[in-house]
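Enquirer: Following this line, the structures themselves.
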Structure I
Amino acid sequence: MANIRLTKPTIAVLEALLSATDDAPAWGLSICRDADLGPGTVYPILDRLAERGWVTSHEETGPHPGRPARRFYELTGTGRAQARSALDARTTRRRHFGLAGGAA
């Protein structure tokens, strides 16, 4: 499992994916909204995460009148563990250097 470079946009996407639930799954534009990033930033990050096996995606199967089907993104079990580990390690490093624990 290859590591992911934790840029601020990547952190924001991972946090959006980690906060998704079965009742509120992460789909492309919802990730853009939650991460406060444009699709030109979010979709390449999702592609890189998928290439490394951190994320899977599937198309919406239910009714979606008047709009295209959404593509839902979900962290794999390994991806979830890797994301949490990477974000925790980042927080630890930031605290060590006296920086805030957030993504700032």
Structure II
Amino acid sequence: MTVLKSVALFALAALAEIGGAWLVWQGIREDRGWLWVLGGMLALSAYGFVATLQPDAHFGRILAAYGGVFVAGSLAWAMVMDDFRPDRYDVIGAAVCLVGVALIMYAPRG
């Protein structure tokens, strides 16, 4: 159950951070206005909160592992929201990152 909770929290954190950054991007780069930027800032703040809910108590481990989730999640977000099509190197790179997440977070420790 702990691994399932952790994976769900990583997914929620990715949604908040990637979505927040995308909203800021849309507000500034795509001239959608400051309400989009504000929404993005709120979502980015939510990311910071969600990360603290991880069962593991080590900040460095959580943040390092989340980096891999962010890589894969960013590509997935871009596919859905911006019609981006990753090439095989994007997919391989994201897979390597997710293997790294699994090793960092879920490898047995003595």
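What follows is calculated from the coordinates using simple rules that are stated; it is not laboratory data. Quick caveat: nothing in here was measured; it's all calculated off a predicted structure. Cβ atoms are built from the backbone, for glycine too; each structure is taken alone.
Enquirer: Can you tell which of I, II yields 15.0, 52 when Rg and Dmax of the Cα atoms in Å is derived from it?
Expert: Details: I: 14.4, 51; II: 15.0, 52.
The read-out was computed on structure II.
Enquirer: Of structures I, II, which gives -28500 when helix-only ellipticity at 222 nm (-39500 (n - 2.57) for each DSSP H run of 4 or more, over all residues; to 500) is computed from the coordinates? All intermediate terms of the calculation are to be shown ahead of the outcome.
Expert: Values: I: -16000; II: -28500.
Source structure for this number: II.
Enquirer: Which one of I, II has mean count of other Cβ atoms within 10 Å over residues 54-61, as calculated from the coordinates, equal to 14.9?
Expert: Details: I: 14.9; II: 12.0.
Clearly, the read-out refers to I.
Enquirer: Out of I, II, which one gives -0.57, -0.60, -0.70, -0.98 for log10 I(q)/I(0) by the Debye sum over Cα atoms at q = 0.17, 0.18, 0.21, 0.30 Å⁻¹, for residues 30-69 alone as computed from the coordinates? Show your work: numbers first, answer last.
Expert: Numbers: I: -0.59, -0.65, -0.82, -0.99; II: -0.57, -0.60, -0.70, -0.98.
Matching structure: II.
Enquirer: Okay, moving on. Work out which structure the value 10.8, 36 belongs to, where Rg and Dmax of the Cα atoms in Å, for residues 6-45 alone was derived from one of I, II.
Expert: Details: I: 9.3, 28; II: 10.8, 36.
That value comes from structure II.
Enquirer: Just checking, which of I, II has the largest value of mean count of other Cβ atoms within 10 Å over residues 22-29? Please list the in-between numbers first.
Expert: Working: I: 13.0; II: 16.4.
Of structures I, II, the maximum of mean count of other Cβ atoms within 10 Å over residues 22-29 occurs in II.
Enquirer: Right, something else. With mean count of other Cβ atoms within 10 Å over residues 14-21 derived from the coordinates and found to be 20.0, which of I, II does the value describe? Intermediate results must be reported in sequence, preceding the final value.
Expert: Details: I: 16.9; II: 20.0.
Structure II accounts for this read-out.
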